[in-house]
Every structure is written in structure tokens, then in C-alpha cells.
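Multiple structures follow.
Every read-out reported here was derived from the displayed coordinates using simple, explicitly stated rules and does not represent laboratory data. Everything quoted here is computed from the prediction, not taken from an experiment. Cβ atoms are built from the backbone, for glycine too; each structure is taken alone.
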Structure 1
Amino acid sequence: MENGGNIKVARRATQAIFLVCGLALSSWAPMVPFAKERLELNDANLGMLLLLFGFGAIVMMPVSGILSHRFGTRIVILISGLLAAFVLPLLLLMPDIWSMAVSLFIFGAAVGTVDVAMNSQGVAVEHGYGKPIMSSLHGLFSVGGLCGSLGLGFLIKLGLPPLAAALTISLLLIVLLIIKFYQLLNKESEKQQLGVKKKEVGSPRTGRFSWISGGVLFLGAACFAVFMSEGAMLDWSAVFLTENRKVDPEIAGIGYASFSITMAAMRLLGDKLVSRLSGKTVVIGGGLIATAGIVLAVFSPYLATTLLGFALLGIGAANIVPVFFSEGSRLHKVPASIAIPAISTMGYAGQLAGPALLGFIAFRFSLSYALLFIGLLIFLVAIGYAFRSTSKNTADNKS
């Protein structure tokens, strides 16, 4: 049944797509040891392969915006989502490092394309819905991430071969994509929802460099910093616990679990927080809480308070990016179809390239200094957003 603009139906469909993207992305994580063993990879070769996954995502994010603007986001979501679902089981079958590299690049490109398109669909639905929904959408992405990382391993524990488990996840993704496709906003409905405030924002820019504006650059840089904190927790929290808190490697993943669970929970509650407190309060307050969490984790000598610090980082950082994506859809003279891909690309670059930068800082100084650098960046995001909001309000009052 064609969805011409039923916002409530489109919201539920968009929630499912965020869940699908998180599920697809995180299902790769339990496959990594199998791929490493099958292809007899050393850590350096595996690192290069993982870099190709991220490179594929970064390359396709700007392209996703162009395709979404031309064909509508739901077509882009369907095709790229199906591609990711088809490639996922192949990651357990590739016979050599070269075919694996190509497959990972394609998988990363597909996931990156879905990510930008679903965020664009989300902001269109949010405009029509009339109240914040981006935080809960990102919360479902986080839930999908937890389900994917645990679900595939659970299926293997039940006795399924890894390939059969991957095929099960892939089939689930395909079914959800096909069922939800017609419930998403079509191209005309997206334009209608995003055009509601057209008179307020003025004539939108068009052209190759229309994304270059102060608002896009600020939001993109801020997302870079926040996404870097997510990458830091994923890649460095276990190392920090083993080296600085003498935690056994077998349970060192508890640091990332403390962070990711609180982040998922806060994102599911985030829409109500933004409605009650305003996006400005959520960003500034969240940034200060996240900064305090990092400081606590670094300077506290106890495991319990270190984990509390990681949890506070998840609580504080959870809803900053969703607020920024919502604001990116309302920027003056920059269409959402241009702003969202640009902000997404800069943000995810922080998640992919940030951990390498932290590694350099940790090598040159210490891992504690690297984590404190993350805290400093998030603190600057909070202060910068407070200053930006004040300046914007002053300019609006004068106009």
C-alpha cells in the first residue's frame, strides 16, 4: 500500500530501518574472528581490511545525498539495504584477501548509503510529525547494534554454522526492508514535509559547494568530536581497562557495554528530553555530563567509578548527534538533502579516523591523555553550541 504521507506509519517504518541498519552493521563484528582465521590474517592485514569498510562508507555518504535528492530516500534505502543484506553472508565465504577487501568495501558503502538516507527520511518525518523523534530513531539504531553483536553469536551458540547464522540475519533484514519500503515517505511527501518551513529559511542554495556554510561546518565538526568518543569507547575502552585498571582481558568489554547500554537507553528517552528541555539544554548539559564522565573514568583509580564514568559518557553524548541532525535539516538556505550527508560524512569520519588519532596521542603521551583529549573536544562542543545559540538568538531578535 502506497504511503503518500501518513506520518505515524512512516515513523514506525523509519524506526524499523534504523534498527535494520544497526543490526546489519553490528552483525559483521562477530564475523571478524572467523574471517581472520579463515584467511590467516595478521593484525596489520585485518586492520587494512577494516579500514576499507570505513572507506566505503565515507565515500558513499555524499553520493547517498545526491541519490536521495534525485530519487527519494526510500528507493535508496531499499536498494542499498538489500545490497548490504546480500553481501553480509558473503563476508564468511570470500576465499582470499582481495575478494574480502572488495566485499568489505561494498558492504561499508551500502551501510553508509543507508545511514545517510535513513537520517534524511527521519528528518522529513520529524518535520511532519511536529515534535522531536531523531533521538529515538538513533536509539533503535543502538538497539539494533546490540542485537546484531549478540544475536549472531547467540545463533552460533545454538548450534547453527556461522554461515547459516549470517544467512538468518540477512533474511531478516531483507524481509524488514521489503515490508517497510511502501510505508516510508515517498519523494513527493518528503519534499512536502521539508518544504513546510521553506519561507522561513529562504531560497535554498544549489550547486557543488552549497554545503559549505558556517552551520554545516560547525555541526559537522561537532559530530566529528562526538562520534570520535564512540569510536574511542569501541576501540580503546578495553585497552584502558586492561592496562590502567588491571582488568582481565576476558571481561574488558564491560567498559564498552557500560557506555553503549546507557547510550541506547538515553536515546530511547531522548525525544521526551528534547521536548521538555529543548535541544540546546540537551546538547550543553549532555556535553558537560560526558566531559565529567571522561574525567571521572581517567582519574578514578577504582573499576566501579571508571565504569560509571564510561556510563556517564554514554548518557551525556547520547542525544547530541540526533539534535544536530535535526538542526541540520533546518539550516538557513541549505537543503536537508545537502546538509545531512555533509554532516554525516564529517561525523562518521570522526568515528573511523578518530581512534587512529587517539592511538597517536596515546603513543606520544598516554592513553589517559588521549581520553582526556576526547573530553576536551566534547566540552568545546558544549561551549561552542552555547555561544552559537546565543549569537543566533541575538541575530534573530535584531531581524
Structure 2
Amino acid sequence: MKFGVFYEIQLPTPWQEGDQQRMFRETLEHVQLADRLGIDYMWAVEHHFLEDHALSSAPESWLPAAAALTKTIRIGHGIACMPPGFNQPARLAERIATLDLVSGGRVEFGTGESASRMELEAFSVDPKTKRRAYLETLEQVCNMMAMTPYPGFDGEFFKMPCRNVLPKPAQKPHPPVWVAGKPDLAAELGIGCLGFAVLSGPKAKEAVDAYYATLAEKCVPIAHSVNANVAVLANFHTHRDEKTAHERGEHLKFFGYTIGKYYIEGDVRPGRGDGWGEYLKIKDSFPHLGGNNPTSAIGTPEQVRGHMRQLEAAGVDQVMLMHQGGRMSHEHNCESLELFAREIMPEFRDREDKRQAEKAARLEPIIEAAMKRKTWMAQLDEIPIVRPYGSASFIPQPDEHAGASDATKGALGLAVKS
């Protein structure tokens, strides 16, 4: 089983001067630590306007810094919002491919359709049609990265003519594709499932079994390759002292609070939040995290190891560690990850090569059958010629420099009489 670290970059309101800059600095420090410790993946969300929930509204801006500062950790969008109101498809293909080149082929392409009213309405995305927009865009972004040239498209949610979308990613045909939180949809499309709900061992097994059964029976790949993987989220904090682990892990309740606030029943006043004060009034009503709660990896190394063993036995491919939330101390957060890597992770790493080999052999005929069911976008028989407009605002016109010398006209790109 592999492990990832999951970044919302959560900062409860009210904020003090310099807090936001500090959070990005601490996040990049934590990513570097994860890389040094041998953590397999890092995942960065794309969320907009959710003040208490996430500062990572532009992962395409900070993930290149994470890539430059690390060597081996996989660089994951967890997720990129796909409906064209959020991201024009060609621009998204360009950004993912560029990041893949910059990172040396380490990108994981997590995708999703978004779900909050704060985000969807701000970008004029209709919640009733967002799934269709997601599917249309995802397929075409994969085509853009894999096809030379991209033939062009005229769809329900966007259109563009034939262009060669550049650059092309280092990983061929494109980086591994994932979708947020939808095991059935992920398996049908032949992409990885980023399960953002924390699960007990038995519940994880249900999700994993359903995913691989659907993959075998119904998969029609939407991308140019199949990424058969199931990742689940785990609220995570470990310390040798159980009481200390629980006290520090209480900060992760704030993550659950913000989910409720922005997705279920919160009253949000943009720019006037006091999320931390609101949370403190109700935090004791939240279920206890860790200990006997089977959905949390909070406790001593032995307790956390027990939860990880349940997930491994369920067939989970990756556990994403939800490690930062509320006002968790950066120092405590780093100490917890170091303890995890030193005393918990090696056991699972020792079994990973054998598990991967067995899984690859088991899935080879399933993936081969799925790829035969895919309908591929046709290449153009004849590539169209695109002629320039014949003028541009930055190119001076002859009448603008009628009295200029021939030397000046030549320097400006204007025709000079011989």
C-alpha cells in the first residue's frame, strides 16, 4: 500500500497579517519533508472562495514550487476542476503537461466537477449539467495531451478548432487520471478513485470490491490509458503518547466542520468569517477522533498501524493522510509525519512490490478488454492550414512612421523601398 499527504492549506478565520504567506511556506516545507521521508504522493486541492476550508485555489501556481523542491514524490492535483467555467480545457491541458515536464514526469492528474454553491455559481457552472460538462472536458483534455495535432471539437460546453496543444507531457500518453470521490464513476471510466471520505476497513473493502468488479464488467476508458487504483482519506496524527495524539488530532475536527459549513447547512458571509470562533462553540458535539473510532488514524503508532492494516487488507491502493487542519501546529504536524515514516510505513513498503506485481498480473486481461471497448477520437485525414490575420496591434503600421528613416523603418519591421 502506498501513502500520500493531502493539502487543503486550511487556515481558520479570522486571519492575522502574514498568516496566508506563512501557510504556503509551511506547506512547502512539509512537502519537502514528505519527499525526504519517502512518502509516495502529495495531493493539492483546487477550491475557490471557501475561506475557512482551503487556501489552495490556484494549485497550478504552487505545485511547480513543490516539484522544484522535491525529487521523487508524485505531484498530484487533487483535484483540478474540469467544467469549462473553471478552467478552459486547452489551458488545463497545457498546465498539466507543463507541470509534468517540470517535475520530471511525476504528475498525477486528479479531476472533478466541484460541488459547492460558493464555487459553482461564482464560475457560472450549472449544477444540473456539471456532470456532463465534466465528462466532455475530461475526455477532450486527455485527447489534447495525447494527440498531435488535436483535431478540434464542437461540443455542448466548449468548442475549439484544430490546434497542436503544447507542450506534450513527459508521461505517455498522459499522466495517470483520477476522479474525486466516486468509485462507481471512476471504475466505469477506467480512472483512479480519490475517495475523500474516511472509511473503516469493512467499508473500504466494499468500495474496493465494487470498484474492481465494475472495472471488469463495465469499464469504457475515457482517457488514453487505464489507471486502476483506489485511494482513501484518513484523518491522521500520531504520537507515542495516546492522550497527546488525541489532543492534537482534535484540530482535524475543523475539517469536518468546514465540510458542513460550505456544503450542507452553513451561513456564509464572504470576507466576514469567524470560523474558529464558530467552531469552538460546537466542537464538543463532533464525534471523538481516533481510539476506537475505525475511521481515524489518530493515536499511537501501534493504533495507527492497526487502522492501516485494515485498509491494506481491504485492498486499498493508497491512503491519503489528512494531516493538517484547524490550527494544528506546523511543528507537531511534521513530528507526526516523521514518526509515521519511521515506525509505521516500512511494514507496508516491504509488501508493496509483491502486491503490485500480483495486481498487475490480475488486471492485465481486464484492462486489455476495457481498452478494446473504447471509442477513439479520429485523427484528421488532412490538417487544415491556418493563416494569420495579416496584422497585429504590436506591429507598427506604415502611416505611423511616414517620416522615419529607412534604418528606423527596418528596425520596426516596416517595408523599406529599395
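When FRET efficiency 1/(1 + (r/R0)^6) of positions 44 and 324 (r between Cβ atoms, R0 = 41 Å, to 0.05) is computed across structures 1, 2, the figure 1.00 traces back to 2.
Of structures 1, 2, the largest value of relative contact order in percent (Cα under 8 Å, 6 or more apart) belongs to 1. FRET efficiency 1/(1 + (r/R0)^6) of positions 36 and 260 (r between Cβ atoms, R0 = 30 Å, to 0.05) was computed and gave 0.85; which structure, 1, 2, did it come from? Attributed to the structure labelled 1.
Here helix-only ellipticity at 222 nm (-39500 (n - 2.57) for each DSSP H run of 4 or more, over all residues; to 500) was derived from just one of the structures 1, 2, and that gives -13500; the source is 2.
For which of 1, 2 does mean count of other Cβ atoms within 10 Å over residues 84-91, calculated from the coordinates, equal 22.1? Label of the source structure: 1. If log10 I(q)/I(0) by the Debye sum over Cα atoms at q = 0.07, 0.08, 0.13, 0.14 Å⁻¹ computes to -0.38, -0.49, -1.15, -1.32, which of 1, 2 did it come from? Traced to structure 2. Ranked by mean count of other Cβ atoms within 10 Å over residues 68-75, structures 1, 2 are topped by 1, which has the highest value.
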